[in-house]
Structure P
């Protein structure tokens, strides 16, 4: 894990994220857990722990400066990404990690227990069936569908002043962006030691949309 630690420390420095020993230890323990469970649960296609550090942990943490408010839903969290790395750095923010795959939510529940994350809970549910008692100030979601579809899927979860953070690889085409009728911004992200393009679409006013 020494290599992973170096990649993490350099990556966090490059992202200008301050970390303490406990946070680093939790991130490394999380990588070990993903690696261990991946053998039977197929949580992620990434098999190499150094690649996991870059493509999962540092990639998740690029979103950290854009989290708004004190209640966050991570929709389609998979192996707990970006939710768990973000929760390690935002202990005062409540995170709810949602996924419809029961194997993945079982893993996330185990990770929450082993990492002793008191600010994280998990929901095994499809996004459209998830009905929280309290709305969220931020909803994060990997943009696997069009931005319009993602807004339609998540608008019932977002508080009136809340935001949607849609994580994408390449920047969406201009037609998809032009179709957005609410206030939005496109943020280019750079993941340390990762060449691939990354961007974040921050959308406001989703709760009132449609």
Structure Q
């Protein structure tokens, strides 16, 4: 379990093809805090550390993860967000993040407001029941709040600290990002489905 509060960023050093998947090498100061067998979220994707040391983290990415996340398409030099799992004795911030990506979104807009920035991100239609205004969404593993919501896109406002300490500052129009919806919303939607209720979608737009 993660919180969506990024501990460090890293840089993809290499991506090596394996039998059906890839092994990624990530340079980060966080490598010294990890050991083989540990879990780490990389752009919101929970991976198992294979090697940690010498300033690098190595992890395998399986075929299914390649299909449903952006990790298989990352190029060497790409910035990635890193977070270790939540400790049982830690203070909790952000929101509950499993590291299980629901879909890939795409940056459709970016604008500045004073020292803050707005990001508009599109999402596939099957995520619509799980998104609500003022609700939580993980974007590349970062816990953010949905400020505006449409039929196929949402807006989030990014504070300067997050821009400086995550990969969001380097995103451009058309870039793809990993999306994970709030797990509470997914359980509620599933319970409603099992109860025979029909989930419908509608366009909603609200100023923060």
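Just so it is clear, none of the values below were taken in a lab; they were calculated from the coordinates. Because the structure is predicted, anything quoted here is derived from the model rather than measured. Cβ atoms are built from the backbone, for glycine too; each structure is taken alone.
A value of 2.2 was computed for distance in nm of label points 7 Å out along Cα→Cβ at positions 43 and 163; which of P, Q is the source structure?
For distance in nm of label points 7 Å out along Cα→Cβ at positions 43 and 163, the value 2.2 is produced by structure Q.
Taking 17.1, 54 as the value of Rg and Dmax of the Cα atoms in Å derived from one of the structures shown (P, Q), identify that structure.
Only one of P, Q returns 17.1, 54 for Rg and Dmax of the Cα atoms in Å, namely Q.
Source structure of the calculated read-out (distance in nm of label points 7 Å out along Cα→Cβ at positions 67 and 83, 1.3) within P, Q: P. helix-only ellipticity at 222 nm (-39500 (n - 2.57) for each DSSP H run of 4 or more, over all residues; to 500) was computed and gave -3000; which structure, P, Q, did it come from? Going through each structure in turn, the value belongs to Q. Structures P, Q were shown, and FRET efficiency 1/(1 + (r/R0)^6) of positions 59 and 147 (r between Cβ atoms, R0 = 30 Å, to 0.05) at 0.35 was computed from Q. When distance in nm of label points 7 Å out along Cα→Cβ at positions 11 and 131 is computed for each of P, Q, the one that comes out at 3.3 is Q. When relative contact order in percent (Cα under 8 Å, 6 or more apart) is computed for each of P, Q, which one produces 18? Derived from P, not from the others. With log10 I(q)/I(0) by the Debye sum over Cα atoms at q = 0.15, 0.19 Å⁻¹, for residues 19-122 alone coming out at -0.54, -0.90, pick the structure among P, Q it was computed from. Derived from the structure labelled P. Looking across P, Q, the calculation of mean count of other Cβ atoms within 10 Å over residues 27-34 that yields 17.1 traces back to Q.
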